[in-house]
Structure 1
Amino acid sequence: MKKKTHIYIFQPYPQLGGADRSIIRIINSHDKAKFTLISLTKCNYSKFLNKEINYIKLKSKRSIYSIFELRKKINKAVKNSKNTKNVFISNQHFANLVSIISLKKIEKLKLILIDRNHLIELNNYENFQNYLKNKLILFLIKILYKKADAVVGISKTLARDLSKFISKKVYVIYNSALDDYVSKKTHQKVKLPKKILDKKILLNVGFFENQKDQITILKAIKLLSYEFNNFHMIFVGRGSKYNKLKNYIKINKLKNFVSFFTNINNPTYFYQISNLFILSSKYEGFGNVLVEALKNNCPVITSNCKSGPMEIIANGKFGDYFNVGDYYNLKKIIKRHFNNEKRLYKKTILSKKHLQKFNKYNYEKNFSNLINKI
């Protein structure tokens with residue numbers, strides 16, 4: 001008799017970002033498996049799913065404090081399961097470390113860790129306390145990741161560098177960024193004023209956090225505003241750096257050049273009306289937004305951060321790039337696009353075949369094969 005499969009997914013802070021969309025795809029692609037979603041904050045993926053799942057909300061406010069409660073609940077669930085293959089999938093390094101420590105030596109449980117950001121993330125810190133914390137996390141990753149049954153990276157560079165660091169094979173499973181199932185489930189009516197639509201529209205979609213480095217875009221926009229006035233920069237997202245970005249705009253008198261949209265779950269409309277998409281991240285695991293932009297025929301410029309963006313644009317074949325934080329060069333590349341838009345549009349059209357590697361079928365097949373293998 002073939003074993004049933006029960007998949008537990010640990011996503012501490014669901015926000016319907018890239019990781020959440022990937023989790024939803026995993027759940028929807030496994031018709032016969034039973035799923036339990038574990039989080040620290042309230043989560044309900046129900047309207048995006050094609051099946052019923054169980055939800056467990058832990059009492060802890062931080063992942064590190066959830067170790068004992070997580071172990072107790074999973075240990076009990078696994079012991080009560082009969083003729084079942086139990087797979088636990090954890091997302092992002094802080095949750096991965098908690099999972100390894102918490103679930104140690106639980107029999108009949110297979111552990112898959114997914115790293116969604118390059119290790120270079122841990123070289124970024126805002127203070128000494130943060131520096132020490134990141135060093136500890138790196139140390140723990142190096143010694144603990146080996147204990148997992150499988151480790152997954154969402155881009156080749158991420159997986160390669162992580163594999164070298166932990167001395168263990170890391171599987172590459174690209175995000176299914178071409179799949180817009182989740183976006184289609186979110187209907188939002190947005191209408192921009194004609195005074196914006198009549199201009200060249202620049203777009204950035206992403207959380208307003210240190211990682212995404214939107215301040216670099218604003219610095220480039222400031223320089224650009226000295227030479228052009230027929231453009232408008234749109235930021236779609238939300239996050240802790242929102243007020244900092246707004247303050248920069250106020251101080252530098254960029255109000256007429258920039259707009260924010262902070263309550264958008266389906267940015268498709270913005271891709272479709274924009275002349276250019278800009279990603280300014282300091283680091284990424286993959287970079288779903290670049291695929292989404294290209295899919296919607298919006299040319300892209302990205303920072304050359306590790307790790308996914310340069311794979312998506314094939315090192316410049318399907319888009320332009322600039323060095324992380326180099327707002328002066330970013331301004332020059334935008335200006336070049338204004339002066340010759342056909343060049344980047346040609347790259348966008350050429351990307352279509354390349355983008356197929358990020359389709360739903362490949363994603364589902366690779367995850368199913370991995371779950372069956374361990």
Structure 2
Amino acid sequence: MLTTSKRILIFSLAYYPVEGGAEIAVKEITRRIPDIEFDMVTMRFDKKHQKFEKIGNVNIYRVGGGFGYLSKILFVPQAALFALRRKYDFYWATMTNMLFPITLMRMAWNRTPYILNLQDGDPFEYVFERFRIRIFKPLLSYGFRHATKVQAISNFLAKWAKDMGYKGEVAVIPNGVDAKKFENQNTKLFGTNVVLITTSRLVEKNAVADIIDALTFLPKNVSLKILGTGELKDELKLKVANQNLANRVTFLGHVPYEEIPKHLHEADIFIRPSLSEGMGNSFIEAMAAGLPVIATPVGGIVDFLKDGETGLFVEPKSPRLIAFQVQKLLSDRVLRHKLIINAKRMVIEKYDWDLIAKEMKTRIFDLPAADR
């Protein structure tokens with residue numbers, strides 16, 4: 001039977017309600033491409049999560065789970081078996097680790113073409129060189145070399161593909177933002193109290209501790225809101241207590257994605273002094289919300305943040321410099337206005353999800369549908 005509708009299977013370790021930048025990207029892109037049939041195999045992190053449901057334009061199939069870290073290892077053969085029982089035109093691997101089930105299937109002589117989407121935010125060494133992964137690096141290299149197409153969300157990640165042996169042209173298509181959802185209709189001026197904000201997983205690479213340390217060099221009317229959770233939560237809370245900053249730092253924990261614009265609109269400056277970053281959706285969202293952004297020149301951030309034009313840079317691990325840049329934004333109204341205007345214009349022109357989805361459809365999903 002001939003059919004013109006393409007069927008794509010997405011491999012993703014996590015999906016809603018477990019969400020991050022990659023999950024948001026998949027949801028926003030797929031719902032804008034209704035003429036492709038998307039299935040997804042993902043891990044069932046919680047028994048409360050349904051084994052099957054449809055979210056937007058994606059049929060979600062959850063497998064495995066229930067065994068802690070071991071579940072992530074077992075997910076590889078479980079996802080491969082799921083795919084082998086069905087017919088798809090091609091696979092879409094979100095992030096590097098989703099090459100594992102695909103390479104496993106190729107060992108079983110499955111030659112379905114596949115697309116690799118590089119969304120990784122951790123350093124190259126963490127993804128490829130840590131002990132638990134190093135012995136599997138040849139499998140990942142095999143996965144890169146045999147990918148039909150590779151799409152990266154930044155030039156930084158595009159280089160990974162070349163370093164891992166991919167010979168084709170890497171399509172650099174960033175993640176985007178729903179600019180209208182994040183737009184702040186009210187013009188906000190700095191008042192007596194100044195609110196810094198970060199939306200970050202509380203892990204080492206996002207360097208939230210450096211923002212906390214920066215507060216010790218800033219006036220007492222400057223406070224910090226931290227949105228997110230992670231393994232360093234207790235350590236960061238202890239740091240706040242030890243530095244007598246409890247009345248200036250608010251931990252809001254996990255905040256649903258739909259509520260993030262409201263919190264950004266209530267803040268004055270966005271800061272994330274990352275040690276590594278594949279791209280960083282949070283920066284783009286803050287820019288869309290009309291906040292001046294302070295960041296580090298690492299990874300994919302340099303694709304969109306130009307120092308003094310669309311934001312301000314600080315060197316990694318530099319709390320004093322973070323404080324200096326905050327003071328600069330507080331005192332220089334002209335600079336602040338310039339950064340906000342330039343960044344919002346850039347987001348609208350280059351990072352709107354409608355534009356991103358169109359590029360994905362024409363440049364990535366243009367493989368021919370198989371006869372079924």
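Since every read-out is calculated from the coordinates, none of them should be taken as a lab result. A quick note: this is a predicted structure, and the numbers were derived from the prediction, not measured. Cβ atoms are built from the backbone, for glycine too; each structure is taken alone.
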Have a look at 1, 2 and say which one yields 3.9 for distance in nm of label points 7 Å out along Cα→Cβ at positions 15 and 223, as calculated.
2
Compare distance in nm of label points 7 Å out along Cα→Cβ at positions 159 and 183 across structures 1, 2 and report the one with the greatest value.
2
Starting from the value -10500: which structure in 1, 2 was helix-only ellipticity at 222 nm (-39500 (n - 2.57) for each DSSP H run of 4 or more, over all residues; to 500) calculated from?
2
